[in-house]
Structure 1
Amino acid sequence: MKKLLFIVPLGLLFACGDSVAEETPIVLNTAEDKIGYVLGALNAESILQSGDKMKDLDKDELIAGFNENLNKKDCSECDEELKKLFGPYYQDFDTTYLKSGSKCLGRKTGFSFYADMIRMGGDKKINLDMVKAGFKHGLYETDTLIADQDRQELVQNFIMDLNVINSDKMMTNAKKINGVQVFENGIVLQTIKEGTGKSPTEKDDVIVEYILTNALGDTVQSSYEMKRMSGSTEPVALSLDGGVIPGWTFVLPKMKKGGKYRTYIPWQMAYGEQAGKESLCFFIELVEIGPGGSLVKPQAPMPQQQGF
């Protein structure tokens, strides 16, 4: 089960323009200034890199639209305007709607970004004026106030801080659920349907169905959906001895075959700091249990490439 890292919500399609008019120099004094500027620039970068038509769009209108809709203001009317510019399948480019379409693209980008910041609790941690400044500089590719390496570190720390806040909320709420088991390592286990079979050991293999959600309740991965997409009928076979996150190795032996459970796993027992300190929630249906190596076959070694 691979963890999908959170990606800062960026723009939608394309963009462009000529040169930046002279303006008052931007000064980034606070952490909120810096991360705001970087996130604005990343939104612009996502637009610039999203299609061959970017050079034909109106940057001034993109900026105006972004600034206008960096809020909760509804911009659903822009859906039709973008279809007029790009076509119903976003494969056309009707310059009749260049200005209005460019502005709507900016509006949709600003609205989407702001909505995600609100949802994740990041809106109070960014300076929106600097988001606007970064977006403008990013469109004109003059966003050089912060070095690339520093930008990456700023974004990683920002995401990690939000993950910790939202993870703590999830874990706190989970402990309040009636009838849950709370273990010393922080793992919370809720029994949805008690199994009637035996429990696995930490060395066993298991066959499971599962749904992974993040601290905000988004479905990150689902074995049911993976089966549907692949046409498979088989659940997932996993080794508890080194084949899963530490939280699974600990909590699966607390379950019984045939049972359905929901478990909340703190980031320390999940994918750790390298994955952004994100705590996770799993719905798990324990289908089968077997000795180690009986359900998960070791992979055959790759054949040696012969030299010439």
Structure 2
Amino acid sequence: MTIKVIGHKAPDTDSTGSPIIWAWYLSEVKGTPASPYLLGEPNTEAAFVLERWSLDKPEIIETVGEGEPVVIVDTNNPAELPDSINDADIQAIIDHHKLVGGLETKGPIEITVRPVACTATLMVDLMGDDAAKMPEAIKGAALSCILSDTLEFRSPTTTDLDRDVATKLAGELGVDMTAYASEMFAAKSDVSAFSDAELIRMDSKKYEVGGKNFRVSVLETTAPDIPLSRKASLMESMPAVASEDGVDEVLLFVVDIIKEEATLLVPNDIVKTVAEKSFGATVDGDSVVLPGIMSRKKQIIPNLAL
């Protein structure tokens, strides 16, 4: 039976590219039939990457069948996976996030979780000498994932391994990383066609803090004025999104890639408390700028407090 390789819901570039990379590796190198799948529509940057490297968009699925073989990449959080995930035959997990708990497997499996900035970095490292067999499109996907997750090495999650793997791939592909990253970030910043609810959910994960459930959303952009010009309507849409998604509050951070700072929208006193207790911020109005805040994984989630 063909293995389904899946990332998390609301797929960004890493959760779009990594299933493609690992499905290629399993099928073409290990001789184990595998196919990549998505758990939602890829964001604008991920869609750009697919087109740039002439990669087919993986099929979008909402569930996995009982006993169906699955490899999970770029997450280990059941909240970011199909509700039926524990009925599937999970065969491996490859990730770079903190352990959340809640996944159940049919037996012992291969689990690789390392503190790097990008799942694709980890995959290339796991391939060893076989990484040289990657065709251009797969190398392009891996480079794109790394540049996206590291924000072209600006993110504090960046490691020497991320930088080394990306530099090697860029050299082999003849790609100028700065120019290519600018193209990627421009694609990510083009959010004019999305509704407020779609923007809130575009790069979003659920977390529990102090007994309350939050949807923690991040918009990484080189043009923060575009989403911030919609600040009022975004905040008006937050209660409906929270209600529909079964959470108490939405935290929306607009990350300015160039200035290396985040703006948190502050629609109510609960979010104001979160801003003040989590980041030592002084809130005066319906938003607050958080200098140096770039990473949800390393700087936002670990510091959230009520």
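Details
- At a computed 0.25 (FRET efficiency 1/(1 + (r/R0)^6) of positions 111 and 255 (r between Cβ atoms, R0 = 25 Å, to 0.05)), which of 1, 2: 2
- Structure from which 58, 44, 33 was derived, Cα extents along the principal axes in Å, options 1, 2: 2
- Taking mean count of other Cβ atoms within 10 Å over residues 55-62 as the criterion, the top structure among 1, 2 is 1, with the largest value.
- Answer label among 1, 2 for the case where FRET efficiency 1/(1 + (r/R0)^6) of positions 71 and 175 (r between Cβ atoms, R0 = 30 Å, to 0.05), calculated from the coordinates, equals 0.25: 1
- For 0.95 (FRET efficiency 1/(1 + (r/R0)^6) of positions 167 and 191 (r between Cβ atoms, R0 = 35 Å, to 0.05), calculated) the corresponding structure among 1, 2: 1
- Between structures 1, 2, the greatest calculated value of FRET efficiency 1/(1 + (r/R0)^6) of positions 127 and 215 (r between Cβ atoms, R0 = 25 Å, to 0.05) is seen in 1.
- Entry that produces 0.10 once FRET efficiency 1/(1 + (r/R0)^6) of positions 31 and 263 (r between Cβ atoms, R0 = 35 Å, to 0.05) is calculated, selected from 1, 2: 2
- Comparison of 1, 2 - label where relative contact order in percent (Cα under 8 Å, 6 or more apart) is highest: 1
Rule-based calculations on the coordinates, nothing more; no lab input. All figures in this text were calculated on a predicted structure; none of them were measured in a lab. Cβ atoms are built from the backbone, for glycine too; each structure is taken alone.
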